[in-house]
Structure P
Amino acid sequence: MSAPFSQSDTIAAVATALAPGEGSVAIVRLSGVEAEPIARRLFVAPGQQIWDSHRVLYGHVCDPASGERVDEALLLVMRAPRSFTRETVVEFHCHGGLICVQRVLELVLAAGARRALPGEFSQRAFLNGRLDLTRAEAVSELVTARSRRAAQLAMAGLDGGLQQRIVALRERLLDQLAELEARVDFEDDLPPLDGSAVATALAAVQAELQLLLRDGERGQVLRDGLRVAIVGRPNVGKSSLLNRLSCAERAIVTDLPGTTRDLVESELVLQGVPLTLLDTAGIRPTDDRVEQLGIARSHAALQSADAVLLLFDLTAGWRPEDQQLREVVPEGVPLLVVGNKVDQLAPAAAPAPQAEVCISALSGCGEEPLVAALLERCGHGDVQGLQVALNRRQQDLAAAAVASLEGSLQASRQQLPWDFWTIDLRAAVRSLGEITGEEVSEAVLDRVFSRFCIGK
């Protein structure tokens, strides 16, 4: 995002989602020193309306060359530094749809603004001290959240919960680093340093970082979701289960084997976790070419899934074909064996011992235990108690800090001189600084903000 563009440029972008014929309002956003002058050239406010900061004006967007009224709109001016970017920000609130908003954007660009790059508004907010890097990333995560729980987690990051945790840990390391470096330079002039106390302090920070890493892994599933493949023999109830969990008739259900011939996907949220359920074709020997293609896709779904629900018919019992399916599930992929049609079992009949959960896909019996068992099997059974969660970039840096602290602790165990302790300790401090943006390169910033949507 660096060259050839300048931080002094005035930037503009459509800040709302657009779809043909949809959306009552669309926003064209500008940020920079020329934002208000551009707005004054394009916006005509009738009467005696005053152009005050943080005041909404009513009027029309007009083409200055022809005088044509392009759109009836509202205008909001937020003068620096009281804005998201700490620059002067102007927003045209136009009618939604493609034509009006695109014409307004074209006029803004023709008047001297340039089209904003992905995440450039948020990047300016960071560079101008409005946000630290964790808050900026939380903005993007809030926009892309796929569940209410993911949005809550992003909001906690935006409120500064993660930044406060990381800054506090970094300050504790800086305190220890200062003591060590003072002994390196002036040991004869200072009282002796208790190496075991320093090591204890470093180990405590390391333990807290390890806890943050574990929470980060749990939290990541709230951002990314899980792909769960439902597999089994024909007519064991795979499509019925998908429909039950989706609360919709997503898949055709009949008593004929081979009804499902292709993957059927359904996106839903269960206990705050976004899931993509894959209803696969029943795996069996067949001469039907179309069904063979569906079965091949079922095997491919097994390879790409984050978890597998192996469904079998309790009334038919556990069959050799079920065991064969269990054996083709890739090693390391979480597997939950589910017995279906529990409502059709004879009262005195005991379910097959292979069933870890028993359900009725038609009646919904056992649905809640099934969902709980699936999330638990994937290691995400308790995501409700999460307060903050590192994203992937932050996890990598926290893991690097943990490794660096281990180097310092190794130096302490070997009773090496203080300067050996400081080498890895500085690296740990630097890694934590990169999480919040206190120590970060321009290339890293470009990589982070390039993942944002345009207009944010």
Structure Q
Amino acid sequence: MRLSRSRIRARVKSDLPIVFSDEKISAHGGLELFRRFLVAIDFPGRIRVLFRDTPLDGDYGAVRMVMLLVGLLVIGGLRVSHLAFVGVDPILLRFAGLHCTPSDRTVVAWLKAFTPPALERLSDLIRDLVYDQVERSRLPRLTIDLDGTVLRTGAKVDGAQRGFNPHHPKDPSYYPLTAHLAQLGQLLRIWNRPGNVHDSHNAAGFLRVLFQDLRARFGHRLPIELRMDGAFFHPDIFTFLDGEKVDYALKVPMWQSLGLLPVIAARKRWTRVDRYIDGFETDLFIEPWKRTERVVVYRKRVSHESRKNFQLDLFSPDDGHFEYSAVATNKTLGIPTLWHFMAGRGAHEKTLAELKSQVGFDAIPTNDRYANAAWQLLSALTLNLTRSFQIATGAARRPRTWKRTFDYVFQSLATLRFELFHQPVRLARPGGRLQLRFAVSARARSRIQHCDRTIRRLAA
């Protein structure tokens, strides 16, 4: 029967039928390149040694479970429940070394098998991988930023407490403390804490462990410098810094008891930093601690009509509105250079933002504190590995500046997924030999080939 032109047109333009297939196809072809990178640095072998003869090395094995969760986070799954949507993906299964995906309940039970000693082992692995990258990158110094970040739990979760959260003051939360290596954009250490503790709570102990590990690996051959905000302005921190003889710069809170406000109010001469920023330095004697600190005070011109620095209501500058800040330091940097050095702390904020938005750091998978701490560590481990992957596959070097920020031009994980990891691929067996068949643009093909070559050289 001959169809009329209108009926032919209607059939062609109608919605296409939806069918389902068991073909071995994947939207995450680039994940195979990441797997090859992990094999090249012996990541699976290190996991195997790390959790050998522990409850974590159960039915599925610790290597498979870690690889499964790392792979899930890399392709954009932000929760354990997201496994249900990618559980049959052949590239993810190959990545993890699995024939089938375990259930959500099985994965959660595995996370709940983590104990404090197991968490410490995982922390040590994260540390050692970063140290390995330090060696490969031949860094001349280590700039470490210390900061806490709020993770809302949103429910009654073990170890969560209501704390200082101006946006959600009634929500229980965690408040992990993080140490960030600025040059590599990687987390060195993470310690989960209840949400109601102060930033400086046991921060000296945290730093003591961090520096023991640093000295054990590098001795004193690499200069180390620390940057912190005003929450770490505490006598225990200064005692530790004095003992380690390490360079530091940390924000000074505008407490009236410090006696800094009258000094600022009386100041007439300021040193120009740039068009909007001025500064001056002074020696500040801290009476309760019986110590004197070199302090540099900065003022920044702002356009808003009311002062943002409510702490400075003690006086009113007569030449405009300013935001004030102060930095205590033992470094010999000039006033402008120190400003840029402290501005480099923004790299830590960028890393924390990406941790939360791209690799599920702020997800709370269980009601168990140790399981949730394990998830945080796996999230940080994943981001660290993707940045080492970028370095290994040709991330461009950035010129070093006084900001002490990233040494490399990193793509965000969202961009990396779009350009590399989320590339369509089909698993085929021509002549009985397994083959990956990419269907990609010329630009994507060139990048895939480049990554493959660089990883092969690394493995060799």
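Just so it is clear, none of the values below were taken in a lab; they were calculated from the coordinates. Worth saying up front: this structure is predicted, and the values here are computed from it rather than measured.
Tabulated results
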quantity	calculated
P(r) over Cα pairs in 10 Å bins from 0, in percent from the coordinates reads 4, 17, 26, 23, 15, 9, 4, 2, 1, 0, 0; which among P, Q	Q
Origin of the derived value 52, 26, 16 (semi-axes √(5λ) of the Cα gyration tensor in Å, for residues 110-365 alone; candidates P, Q)	P
Structure with the greatest value (metric relative contact order in percent (Cα under 8 Å, 6 or more apart), set P, Q)	Q
Structure (P, Q) behind the derived value -12000 of helix-only ellipticity at 222 nm (-39500 (n - 2.57) for each DSSP H run of 4 or more, over all residues; to 500)	Q
